[in-house]
Every structure is written in structure tokens, then in C-alpha cells.
1. Quick one: percent of Cα pairs over 28 Å apart, for residues 114-337 alone came out at 38 when computed from one of P, Q, so which one is it?
2. So if we calculate distance in nm of label points 7 Å out along Cα→Cβ at positions 154 and 330 for every structure here (P, Q), which label has the highest result?
3. Match the computed value 1.02 of Cα Rg over 2.2 N^0.38 Å, for residues 90-201 alone to one of the structures P, Q, and report its label.
4. Please state which of the structures P, Q yields 47 when percent of Cα pairs over 19 Å apart, for residues 242-297 alone is computed from it.
5. Supply the structure label, taken from P, Q, corresponding to helix-only ellipticity at 222 nm (-39500 (n - 2.57) for each DSSP H run of 4 or more, over all residues; to 500) with the calculated value -26500.
6. For relative contact order in percent (Cα under 8 Å, 6 or more apart), find whichever of P, Q sits highest and give me its label.
7. In terms of mean count of other Cβ atoms within 10 Å over residues 282-289, which of structures P, Q is highest?
Structure P
């Protein structure tokens with residue numbers, strides 16, 4: 001049954017990734033149709049992380065998954081994801097823009113922002129409230145059913161299926177915005193499949209309760225102690241993993257949100273071709289991550305993989321920002337980087353954390369990661385606007401001038417280099433203090 005559970009929750013995660021990335025292929029369309037600036041677009045991406053950082057929901061969600069259990073926690077936060085996806089598309093829809101429910105209220109305050117932007121921000125906020133805890137729940141499900149049983153391979157398969165959602169949205173959304181029903185079809189589709197994801201989790205709940213793992217109740221019965229967090233934060237290896245996580249993912253996901261528009265502007269590619277080229281990053285992950293997962297199970301070498309992946313990430317951003325070498329090469333390198341680091345990073349946590357604290361550990365890790373996902377999309381949008389003063393939506397629509405993303409991508413390169421530093425520190429800590437626990441293959445029961 002554990003393989004069935006793996007595929008079921010991986011599809012759910014794939015859907016959440018599709019919804020999360022559903023705005024990036026249509027950035028220019030949002031600017032033209034709704035009048036958003038790059039800064040406002042960056043704010044729309046950043047707000048996803050507010051509940052998980054300022055409200056500490058990533059940490060609380062991890063604790064809840066340890067205390068309430070996987071099923072209850074997963075259902076609650078999948079409902080948040082679904083509500084958020086529906087509100088996001090409602091804010092962009094003609095139904096709302098023509099004076100629908102809430103339009104007058106949102107127009108009455110913070111008048112510097114449009115009602116459409118504010119409603120979509122509310123939707124992204126709710127989606128972010130649910131999505132990161134849902135990710136933690138899925139990770140706990142894999143640890144629960146696969147610890148000591150090819151866990152790194154299970155993480156790899158989960159990543160393959162989940163990243164298909166990201167790859168598909170980069171291809172499908174530019175096509176759906178040209179549908180006869182209007183450009184918002186792409187966002188309606190995202191909301192509908194999120195509803196399907198909710199149904200999938202209900203199915204998982206039924207079968208998980210039917211084939212309940214014998215050790216689940218003992219972990220959930222223990223009371224939470226604040227020392228659980230302080231103990232984790234005193235673990236240098238865990239801290240380096242968290243810092244690598246925030247720098248790597250801040251250099252990747254916010255960049256991916258701007259990537260199709262970057263390729264469109266720098267290399268004069270169509271939006272559809274830019275989306276397809278961006279998806280190479282994800283397809284590369286899908287092809288290579290099973291090999292990396294198998295390697296981690298058999299050989300270990302986690303810290304080495306983290307160092308190599310961080311090097312490739314930094315190199316990719318430098319190539320894209322400072323040269324006009326074919327972007328195909330950069331996409332391949334970025335895909336390999338995004339294969340090496342996640343395949344090694346997430347399975348490393350159960351090796352250094354007790355199983356009944358894995359949810360809390362992933363919660364802290366997700367909270368720190370969310371800080372980066374909150375800050376850097378806004379910075380990226382702001383830097384882009386400052387570098388392109390005087391370029392209006394009318395100029396963009398006419399095609400008379402393109403946006404310059406050089407300084408934006410250089411910011412992401414600096415994040416990648418910072419991640420490389422933390423990967424090196426983790427490697428040194430593992431050798432000096434942990435007796436090479438991250439370099440050893442997984443123990444098989």
C-alpha cells in the first residue's frame with residue numbers, strides 16, 4: 001500500500017505546485033489585462049509566504065502534523081489551498097471586476113492597489129496558508145511509510161510526479177490564456193484541479209486509516225515541548241540545512257516565477273516558447289532525480305551532492321545575467337542543480353532528527369524557506385521596475401522595448417553563491433561532528 005500512498009499524495013503535491021506556479025507563465029498578460037506593475041506582481045508572488053513566516057504557520061503546521069496526525073492536518077490545509085485557488089481566480093474574473101461580491105469593499109481602502117490585486121492577494125494568502133503545511137504532511141507521509149525502506153527513492157519519485165505539475169503549467173497556461181472563454185481560463189483550470197486534489201486527499205485519508213501504520217499513535221500521543229525546537233536549533237547540521245534550503249529555493253522558485261518573462265524579453269522568444277523552454281528545468285529533474293535518489297540510498301554522499309548542485313545554480317544565473325549564450329544550456333544546468341539539491345536535502349533531515357519530531361523539523365525548515373520566498377519575489381519585482389523606469393504597459397504591449405532583467409538575475413546569483421557557502425559548512429560539520437552520517441547510505445531494515 002505504501003507505493004499506492006506515494007503516488008496518491010505525489011499527484012496531490014503536483015496539483016499544488018501547478019497552482020503555485022500558475023501565475024508565472026502569464027506575468028505579461030496580468031500586466032496588460034489588469035495593469036499590474038512588476039513590483040505588484042512580485043508582491044502577489046511574495047504574499048504566498050506571509051502566513052508561513054509572519055504567522056509562523058509553517059512551524060505550527062509541522063507541530064500540528066506531529067500532534068494531530070497526518071490525516072486531520074492534511075485535510076484542514078488542503079481545504080485552505082482549495083479556497084485560496086478559488087479566490088485567486090475570482091479576483092481576476094469578469095464576475096468580480098464587473099462589481100461582484102466584495103468589489104466595492106476592496107475599492108474603498110488602500111486605493112493605490114486595485115481591487116483585483118487585493119482579491120488575488122487574499123487568495124494567494126489562503127493558498128500559502130495551506131500549501132506549505134500540505135508539503136510537510138506529504139513529507140511526513142513518506143517518512144512514515146518508507147523510513148528504512150528506500151526512502152530517498154520514494155522522495156525522488158514524489159519529486160518527479162510533483163514537478164510534473166510545475167512543468168505542465170509552464171506549457172499549458174500560455175495555451176489556455178488564448179482560449180475562447182478568455183485568458184482567465186488558465187486560472188480557472190488551476191482552481192478546478194485543486195478541487196480534484198482535495199478529493200484525492202479524502203481518498204488517502206480513507207485508505208490510510210484502513211491500513212494504519214502501527215507506530216503512528218505513539219508519536220502523536222507525546223505532548224509538544226518547546227525544547228523540541230530549541231534542541232533542533234542547537235544542531236549545527238540542521239541549521240546549515242535550513243540556511244541552504246532558504247538560499248537555494250529563494251534563488252530557484254522566485255526566479256522561476258520571472259523566468260518565462262525573462263526569456264521572452266532577453267531572447268525575444270514568444271510567451272509560449274518561453275514557457276516550454278522554462279519547463280526543461282523541470283523535465284530534467286524528472287529524468288535524473290530517480291538516479292540521484294537511488295544513489296543517495298546506496299552511496300549516501302549527501303553533502304557532496306549539495307555542493308555540486310549549489311555550484312551549478314550559481315553558474316546558471318551568472319550565465320543568464322552576463323551572457324547571451326543560448327538559454328537552452330542554462331536550462332539544462334538549472335535542471336541538474338534542481339535535481340541534486342532537493343534529492344539530497346529533504347532525505348537528510350530524518351537522518352539527524354528523531355522520527356516523532358520530523359514534522360516539527362520540516363516545519364522549521366519550511367518557515368525559514370518561506371522567509372526567502374516572501375522577501376525575494378518582491379525584491380526581484382522592485383529591482384526589475386527600477387531597472388526599467390519609463391517602460392509602461394502600453395510600450396510592453398506594442399513590443400517597442402523589452403524589460404532588462406540583468407540586475408534581477410544577478411541578485412539570484414548572489415543567493416546561489418550563499419547556498420554554496422552553507423553546503424560547504426554542512427559538509428565540514430558532517431565530517432567533524434556527525435561521524436559522516438550524511439555520507440553513509442540508508443540503513444535497510
Structure Q
């Protein structure tokens with residue numbers, strides 16, 4: 001089996017090939033590391049690579065196979081971890097010069113579970129500094145580039161993760177999502193990204209600031225691969241007081257049959273957003289395909305106003321509090337955009353912060369009745385196609401001047417509500433840029449989101465389309 005074939009294997013097939021001795025973990029690791037060596041200098045997806053350690057673990061994994069030991073579901077599979085997620089004995093910087101030499105002495109729960117399942121950590125993927133923006137650029141490692149056009153952004157803040165998967169530099173990447181940071185880069189890079197229900201994947205330990213909004217989840221090329229990852233990483237852990245109780249939930253195998261009986265809504269604007277006509281053309285055509293899945297789709301939007309002001313202020317204050325004792329020493333070495341974002345709300349009173357929190361809670365009150373009626377909501381993942389590399393996002397959409405977060409107006413609301421949501425590739429623009437369709441599920445109904453995504457993938461497969469860079 002040649003290197004290219006190995007690099008494009010799904011996680012499910014790779015793990016099976018290792019278990020059945022059709023492929024050795026050493027062959028897999030050598031192929032992936034060679035691909036990273038070849039392509040990463042062009043895109044800057046990985047910021048820290050632990051090749052020597054990964055190769056040694058692959059040798060040990062191969063020995064375990066040959067001894068006939070019981071193997072975990074990810075045995076011998078290379079896995080990348082976003083640089084915001086703590087990994088024991090591996091530099092974890094959050095893309096910040098403050099933490100340039102920080103090496104955690106404890107892994108995050110998600111990393112512990114991946115390693116216990118036999119996965120091999122190959123390195124850390126690039127992010128916005130401390131995850132503050134939905135792009136992937138920071139003062140420590142610079143920008144990650146979009147695999148489909150190197151002059152454009154891959155989105156963020158899990159842009160390194162999504163770019164690595166899109167280019168075959170690993171079939172499974174673990175990202176985090178506090179406002180779209182899994183779904184946005186998955187849309188921009190033409191891969192599958194899943195944000196589980198809040199608390200479904202425990203988060204501990206980690207950098208402070210995002211505890212009430214962030215979700216950890218997988219980025220893969222296929223839905224089944226993400227479901228396999230969820231089998232490993234989901235489940236209660238009381239070190240994270242927000243983690244959900246175990247209910248025997250299983251993500252594989254997918255239930256058979258079509259999507260008959262599901263009530264599905266399609267919203268092109270979420271009641272208040274503006275989307276680029278190119279995005280709407282592609283996503284609306286994709287929505288038409290849902291009729292072939294046995295489901296009925298209605299045009300409908302929740303009756304809610306934009307929570308942008310409260311969300312932005314809430315995040316700004318929390319990040320400001322996390323960095324308060326570091327600003328005097330490190331302020332001139334922090335991303336200037338992050339500094340401005342924090343300073344905008346640094347004088348907010350506790351009462352004002354509490355009011356923002358109340359407003360975010362009230363947003364759920366507006367969303368809940370909508371999901372009493374519908375099982376799933378479809379929207380564009382991002383309001384615009386991938387944009388310029390040095391941009392924080394467009395301030396004009398479809399000829400209208402818009403607010404700073406308008407281009408990501410479809411994603412961050414579902415961090416506020418904590419609902420499960422995924423981005424599936426649904427088409428490409430005339431100039432070859434991927435566009436994503438977002439699938440949002442009812443509270444805690446992760447399985448239906450994955451099931452629907454898998455049915456859509458079967459109807460309109462995407463994994464065979466690859467960036468010209470490879």
C-alpha cells in the first residue's frame with residue numbers, strides 16, 4: 001500500500017487494517033509524517049510535531065498487535081490535538097508567546113481517552129491566540145493557510161486541525177469550538193466537523209476563559225470517523241463539573257434506513273443574518289437533496305434577535321479576566337486584535353457582565369420553542385466563502401455593511417444554547433472553494449445530527465474531492 005493511499009484512509013478503515021495486520025502502525029506513521037514534512041511548510045497546520053515520540057509509539061503499537069494483545073478502537077491511528085488542549089509532556093502554547101515554553105504535566109481528559117484507545121498523538125495544530133478569533137493566526141506561529149487557496153484563511157480557531165485533515169496529514173484531528181471554531185474551519189477546508197452537546201466531551205484541565213461556551217469535538221473527512229471518535233472521547237468525568245451524565249449513548253453503528261419522520265427546518269438567515277449569494281446558491285441546492293433522504297424540509301427561522309453584542313462582550317470580559325495579571329508584562333506581545341477586543345470591555349461592571357449573561361440565557365428561551373417543533377435545523381455554516389488570509393472577516397456581505405461577527409452569525413448562537421451541531425461539505429464555488437451546510441440538533445440529540453450527516457454524505461459524497469495542493 002503506497003503512502004498516498006494510507007494518508008487518505010478513513011480512521012475506521014485504518015484502525016481495522018491495523019487490527020487485521022493488513023497495515024502496520026509503523027507504515028501508517030511513516031506515511032503521515034512524510035506527508036506532514038512535505039506539505040506543512042506550505043500551510044502551517046502543525047505548530048508542534050513530536051515525530052520521534054510518535055514513531056516510537058508506533059513501534060510499540062505494532063509489537064502489541066504482533067503479541068495478540070487486546071487493541072483499542074484507535075490502536076495505531078495518528079491523532080492531532082489543537083494547541084489549546086493540554087497534552088502532557090508536549091508543548092502547549094495556545095498560540096501565545098505567554099505560554100511559548102509551557103509543557104503541561106497533565107493531559108486534558110480527551111487526550112487521556114484517545115491514548116487509552118490506542119491513538120498516537122503526532123503533534124499540535126495551530127490556532128488563534130487563546131482561541132479568541134474565528135481565524136487561525138497568532139504572534140507565535142503565524143497564519144495557517146487554506147488548503148484550497150493558500151492566499152485565503154482556513155477559518156478558525158481550529159484552522160490547523162481542519163487544514164491537516166483536508167490535506168491527508170492525519171485522518172482525525174481534535175479541535176475545540178467556542179463560537180464556531182470547529183464548524184467554521186471545517187466549512188472553509190471542505191471537511192466534516194462535529195460540535196457535540198456542551199458537556200458531552202469533558203474539558204479539563206485547560207486555559208481559562210471559555211469554560212461555559214467551548215465544546216471539544218472531532219474533525220474528520222467522513223461522518224463515520226467522527227462517530228468513532230465520539231465513541232472514545234464522550235462520557236462523564238467529574239473533573240469537569242459541566243460534563244454530562246452517562247446514559248448509554250452510542251454513536252456507532254448508525255441506525256439503518258432513511259430520515260423519514262424527522263421534522264427539518266431550513267433557514268437562510270436564522271431570522272437576522274445576511275449570507276453571500278454564492279453561499280446561498282450552494283446551500284439551497286444542497287437542501288433540495290434532503291428530499292431524497294425521505295425527509296420533509298420547511299423554510300422556517302427561530303423568532304430571535306441577534307445575541308452578538310451580549311456574546312461578544314461576555315467573551316471579551318472573560319478573556320480579559322484570564323489575562324488581567326499578564327497584560328502589563330505581555331501586552332505588546334499579544335495579538336493586537338485580542339488586545340483591542342479585551343480593552344473594548346475592560347471597564348464593564350459586574351452588573352453589566354451579569355446582564356450579558358442573562359441575555360445569553362434568554363436566547364435559549366427564544367430558541368427552545370423552535371426545537372419543540374423541529375428535530376433539525378439546516379443553515380449555511382458560514383455566511384461567506386473563505387476570505388483573505390490577513391482578514392478577521394468581512395465587514396460587508398451581499399452589498400451591506402455588517403457587524404464584526406455577522407460572517408459567523410450561524411455558528412456562535414449554538415454555543416450559547418449548547419446544542420449539538422455539525423458542518424458538512426455541501427458544494428464548491430465556481431473558483432473551487434468549499435462551502436459547508438450546518439446541521440443543528442435538539443438539546444443532547446447528538447446521535448440524530450450524526451445520523452442525518454451520514455445520510456447526507458451518502459447522498460452527496462464529498463471525501464473524494466481533494467485540494468490541488470496534494
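1. Working: P: 44; Q: 38.
Going through each structure in turn, the value belongs to Q.
2. Details: P: 3.8; Q: 2.3.
Checked P, Q; max of distance in nm of label points 7 Å out along Cα→Cβ at positions 154 and 330 sits with P.
3. Working: P: 1.38; Q: 1.02.
Of the options listed, only Q reproduces it.
4. The read-out was computed on structure P.
5. For helix-only ellipticity at 222 nm (-39500 (n - 2.57) for each DSSP H run of 4 or more, over all residues; to 500), the value -26500 is produced by structure P.
6. On the way: P: 29; Q: 16.
Top value of relative contact order in percent (Cα under 8 Å, 6 or more apart), among P, Q, belongs to structure P.
7. Values: P: 21.4; Q: 17.6.
With respect to mean count of other Cβ atoms within 10 Å over residues 282-289, the highest-scoring structure among P, Q is P.
Since every read-out is calculated from the coordinates, none of them should be taken as a lab result. The model shown is predicted, which means the values in this text are computed figures rather than measured ones. Cβ atoms are built from the backbone, for glycine too; each structure is taken alone.
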